[in-house]
Structure 1
């Protein structure tokens, strides 16, 4: 397996497909690089070098007790950029991975980055605060943590079977395979790592990171996203990122890479080529 070892000794797994301008993918919680396979196959087949890593504590990367926070996630990704000497890269982040992209740019700048895509992404901040009255109350995330600790396997199954893919909506075409894939990826995550990551994706404020974006940026979001509601995320992020393009998928849920993959793949290719 391809991997790098970070400064603190954490092994970070990555997959590296194709040749050409690099496109770097950051996955959502509690998944792995495998969540991006449809997009990686499509873009690699169109002449791009597609790279996706398993975030520390997830998938095939090691499971350190510490460092399960956005600063360290971004620093791990920066080490991968340096190890592979990636330049002129397009960064694409989904959900928690969108926060990782934002924090990467906030901490490490855009000297190696040409463009960015935030899809169903958690910025600017998911948690309801005085400055973010449209966010979700802490009780929601405390409920996540309680359900996770009570029965992690069942909690993951419930998330995948319902709101993540929108399979709880009337008339939804349910894919048992997608549910099982999501569950199996989630179960590969470290118990503490995925638990800590709930705090990381919900409480981290990316407002100042977004203001530092100085590259073409595409923000994609479904208007029926039950995991990261669009009003407190993409609608605000698109105003904070200078010159951002906002593309809303009508009726779209959280996992557009699966439930709207043909449209998403085409939109990504068009944006990268533009």
Structure 2
């Protein structure tokens, strides 16, 4: 990850970070907020915040950041948040269906970056299906509803950067143990085909792959079997963007020097001037 001042002086860079923190309170204890101060990030999309509004005290709202939390109704579960150096024009929670909204799985902040239209930078926490058939069934329901919304946004020509933990790998390059997981939730053929549809049919862009097409980099590692030490990982955290962000994508990283959860921050730089 390079400092933003290493870019030419006439280029204006928007740095967006996506991170599943696996509990905001735990990640803050591990130094997350100190890293944010040093990261040159402009907007940070957080998933699995697992914190209520009552627990979300000033210690979790660093000075100089605009912050917004969308918690799940159930304490200690799911939830999303957005931290930003840039002011929000507006913030909207939810996707309009119960599974997403009762669990705080989507929030979107609108920004005026001086472009042709305002951009919505979103934090998405798509359900996992790994705990069993019922969980997988809920994930399928979410995917069905969300796909229709994704199409609606493209029909409306919205400018979007949708960060998040999608809990699905896309291609063989995105998972270390491909053969051993082809029948596992998150790597099922129809789940990967759902991502194909999002990118190939609806026109969204996996901006990480725009600039790192061959990189075997992962964003999540199991806590079992020394997966992190052996780098047996999955790339399930994305910044899926509307087509207007494709040509603006200039750099992408997965930050692994320090650990704040079982996921790593996915950092993408966009040129906006």
Structure 3
């Protein structure tokens, strides 16, 4: 009997009509290869968690999904990433419009040095999504409500966003991402700088948002991945080792490397 290859053992179950896909994705920082032949489907209106030890490539992969790595000198990417079956690295793609469709929330809250209102209004304004102040007001209020922040800030919308707590700032950044009506929201360790109470609020928000958005989250916390995601992908040394339903990954991983990481033997 022929030996089964490691890649065959950890191949992903087929996913019907994924929102995004990566196929044979490789990334190089100059001569250093950081991602190796990554194949992953992102399911629409689910939360996909990317886990793995530091330096394993999960944040690098996340940034491939909205071409944030384009801003880094010396980066070379080959392979294919699609959104609704269209290659996002096609030379005819408008990257500004792409990033409106695929929003991003970063590890540390990064509100603009503007008012709370102007932070949320910024995207709709620059993308020409509104024709009147009333329309803009509605988008701002709806976005803050979706981010679970409206009740806390409705009486101080013109106050500086930098005056908010860390957890509030992160939810404001989520409101800012939501304001341009994205289809996908990428989150790069959105709770790593937050206390447990603020983390719980953001996790609750993520669970609510997935009814309207496709979400991909990088997290170092396996407990968080288990709480918020429906699918989990485990990265190690730049390779996608295993991906599947979150319950399966955490209770019955197929690959010994996944099992070793989840049980704390390494990472």
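Here helix-only ellipticity at 222 nm (-39500 (n - 2.57) for each DSSP H run of 4 or more, over all residues; to 500) was calculated and came to -12500; which of the structures 1, 2, 3 was it taken from?
This figure was derived from 1.
As an exercise: mean count of other Cβ atoms within 10 Å over residues 45-52, calculated from one structure in 1, 2, 3, equals 26.2. Which structure is it? Let's see the in-between values first.
On the way: 1: 19.6; 2: 26.2; 3: 23.8.
It traces back to 2.
For mean count of other Cβ atoms within 10 Å over residues 173-180, find whichever of 1, 2, 3 sits highest and give me its label.
Details: 1: 12.8; 2: 16.0; 3: 25.1.
Going through 1, 2, 3 one by one, mean count of other Cβ atoms within 10 Å over residues 173-180 peaks for structure 3.
Since every read-out is calculated from the coordinates, none of them should be taken as a lab result. Not measured: the values here are computed from a predicted model. Cβ atoms are built from the backbone, for glycine too; each structure is taken alone.
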